[in-house]
Structure P
Amino acid sequence: MDSQPATSSSRNVLVRLWPWLLVLAVLLFVGFIRVRLLEMPLERDEGEYAYAGQLILQGIPPYELAYNMKLPGTYLAYALGMAVFGKTVSGIHLTLILANSLTIIFVFLLGRKLFGTAAGLVACASYSVMSLSPMVVGLAAHATHFVVLFAVPATLLLLRTDENRGGKALFFSGLLYGLAFLMKQQGVCFCVFGWIFLLGNAWRRHAIFSTGFAGQCLMFGLGMLLPFGLTCLILACAGVFSHFWFWTFTYARSYVEAMPWSEGIRDHLIGHLQQARYVSFGFWILAVAGVPLALLNRSFRKPAVFAVIFWACSFLGTAIGLYFRGHYFILVLPAFAILIGLAVASLQRILCFSRIKNALQSLPVILFATILGWVIFYQAQDFFQLPPVRLCQSLYLWNPFVESLNVAGYIREHSAPGARIAVMGSEPEIYFYARRHSATGYIYTYALMEAQPNALKMQREMIREIEAAQPEYLVYVSYGFSWNFRPGSDLTILRWFDEYAGRLYEKVGIVQLDSAGNNETVWGEAAVKMPMPDGNYIAVYKLKSDLPATGIKPD
């Protein structure tokens, strides 16, 4: 008789734990793939965040030695990650594993809160695999991973405030949304979702003009503004606020406005959807079928509307500027995964009225498992087979991310820690690998080639900064993707570079890939005698040792 309560207690514990055991299995699966690829070379966005994070750990604020239009939240996230896991490629990717794992857990909790345990598990598994996919550049530690890291728990907390209407919970929900925005500007779309949710609830309760609602807005807004306000104050105290504001708002606005609607939709959005169709098609069928079914179900109707609006605001984040780059779609994955969970839960709810409901209710889960298995199988070579360096070359054709390792290694070995270098091209990962400061804040050259009003002014400023610093090494990157030349691009800076490097520097290295995809490097005297190659290469120049002791003044 005593064994029955013990057996019942054990069964209850198992019932409570089995969903978390499945979540753990998902985390281990994702972790295995990411750990296998810990040493995959950084791509240029990762290089930017890593270099900026490296500078922060040295006490140098963002926008002093590295200019870019992104908000500084991800720089700080990288700095914290490198402080814990090490200032290495592995340390950066371990930071990504932590951020991605936490987001997977939050997606499970949000899906479970909205539609039940089964939906939460489906959403968790969907998001984990989709966020790994090269189709969304998921193997790289992009800022969008850190945006959703804060946006998903903010949304979960917002849901809970609907139950207790607590001011403290609203404040922390707003704070998390504010941190999502600080990671990257697209996070503002999640902030918009939060306000839509608050206004919708107040409208439903006829409380728009109540003092209670005003208090809720105050707490939510204060939390949301706090991260950005503190950031502005810190950067102002550091003396870089003007640079910060110009790059993240003035220039960013012109960047966003530059893309024509027709080109953005036709070439970027449709192009991405076509490229990703074999990975996402099955999931889309589930989601599109599940939402109407959920709206017909009274118990699912309200949370289904919540999930659809959450997806719409998330998608708006991918659409800002109409560039629709692969990693932008990470923003929409949590909401998309929850819609997939909703679809499975809705199908199960419909089938529960059959006499053989236990057998039929397993069919949606089997269908989902089949789709998920296909998505994993389709990307199996990337996930399980290609070594990190080969995978990097395969994913980033015509980008010098592997070659940058050799270039930075040579500079690090042949220069003192205090030496300055300048990279002519958009390869900030070289600064991070070399552990040398940039002679110019222009760690990207994209803006210099764009048809925007400040392009020539930026070129001249970059020229002045390099001439004033007279760096020990110049690195010229000939890869087109490192410059993103456009019809009508002003090439003033390239003409200047040819004259400046020829006058003050000598060529000491050439790095390029051979036809087999292997690094081909030439250093020293052989590089001096070697004619400049055609096509894609990186040339390394060293300041001449026979210059006058006083140096040569800038022109």
Structure Q
Amino acid sequence: MVGGPPAPLERVRPMPRRRRSLATRLAIVLGSAVLLLVAIGGAGIAFAWNHASVDTVGKVALDRQLAIPPLARSTVDAAGRRVFDLTAQSGSTDLGGDEPSPTWGFNGSYLGPTLRAHRGERVLVELHNDLPVATTVHWHGMHLPARYDGGPHQMVAPGGTWEPTWRIDQPAATLWYHPHPHGETADHVSRGLAGLFILDDDESDRLPLPHTYGVDDLPVIVQDKDVRGNGHLGSGSGRTIVVNGTVGPYAAVSTERVRLRLLNGSSMRVFDFRLDNGEPFDLVATGGGLMAHKASLDHIRLAPGERAEVVVTMQPGERRVLRSVDPDLGSNFLSSHFDGGDAKFDVLELRAADTLQPSPAVPDVLSTTNLATAGTESESVRTRTFSLSGHSINGRQMVMDRVDFAPILDTTETWQVVNTEDTAHSFHVHDVQFRVLSVDGRQPAPELSGLKDTVYLEPHRHYRLLLRFTDYADPDSVYMVHCHMLRHEDAGMMLQFAVVEPGDRPGELAAVPATRHTEGHTH
């Protein structure tokens, strides 16, 4: 063989694999995890962003007649007290879901009757709890003894009865009642436990305002509902608006003027109410009662728990839609969006008849006495500061057996209140109606010039409030001051105060102080 046999093939050996260092492998794993988290987080942020975006204007068939909560029946007992009977019970209600929603109500499946009493009357409420859980009833905006206030210390067990009694001694106003169990208020209210408590007095009786309940004087309890596919309800902000428990409501109007008693009964959402045609309405009362003078406004912002009474003038055959559009929360772009600052809702249609009964003009002067309830600035004996941040007030969270401060009976105080962050917060004080003296040192807007028990706190603005503590002192029972964004309240954004006589010190709080009294007792 020429040249000899072929040389054997050389085995090509693979290059040795370079082992990655531990640091490199960790970097790869962490980098992959970060990319995955970014992808998941981005999807979550996009979902949350889109879920917070809601616009129902022109998209809701306002074709269901507005339900009017009935006036609660009452009797007068041998002691001369007006007696109301309320039973908390479970049921189901059509709230726009695929199936009826499991709900709670007073004397029915959802919400409760409207209680009504006159200044000077003594009332007794017999509250029965037929729910499977303990609950309370707080008389929001009412001036009454702390042991009957219905806060978290006055829990009523399943099958139990509570009988608070007190004398109505405050100006005519639109108040409301709702549960106040510590850590569970948002859930109980979202399920439907709420109702109005209307107070009248001689001054309001004389005014030529619309006053026929359910005809030209309408309760308007506005709530947003997080209705799930199976009808079950979440306790946060929702996309379905119900008014008096009615989805897509309209109200037939038979008079030239109609009075709307607006209540934001939601857990978290702020509304900014206006008419679809931009026409103004007359604001005649805030949460604590009649204003000194009417105010012509084209919109009014209400946080959860706030109320306002407005009078709308209608033309024959006219249809107007009450809307909530882009409430100005005073916060930055992101916070405002996620707190509902760019939400738009059709709330209620007003349908005027072709012929309307004439209504008197709304008088310019409404009350000459109401603001005196809060005292005068020259009488203030003490200034307190309240800073709201996170889920705390002044760095403190709710502790059931701790009294955080103790105003002295028959004194007036000035409170300086600030929301130090961009998250939406409000401020509610039990027992007293306060005046807003100033906002950032300036005179408050007209809608803040009347008596109030709840006020929305625009971030980083300083609110000066004037409060007077009268009639009831009890070192062993407490009132609350808290954020009325109910999920914030449930998370502990609440303090307790006792009104005391000079020289007294708050005592140890019992679990249910009302059991130590002969009237207003818990069975």
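Data for the structure
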quantity: Kirkwood radius over Cα pairs in Å, for residues 135-414 alone derived as 21.7 - corresponding label from P, Q; calculated: P
quantity: Ranking P, Q by distance in nm of label points 7 Å out along Cα→Cβ at positions 127 and 159, the structure that comes out highest; calculated: Q
quantity: Test item: Cα extents along the principal axes in Å calculated as 94, 56, 53, pick one of P, Q; calculated: P
quantity: Entry that produces -20500 once helix-only ellipticity at 222 nm (-39500 (n - 2.57) for each DSSP H run of 4 or more, over all residues; to 500) is calculated, selected from P, Q; calculated: P
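No lab work stands behind these numbers, since they all come straight from the coordinates. This one's a predicted model, so the numbers in the text were calculated from it and none came from an experiment. Cβ atoms are built from the backbone, for glycine too; each structure is taken alone.
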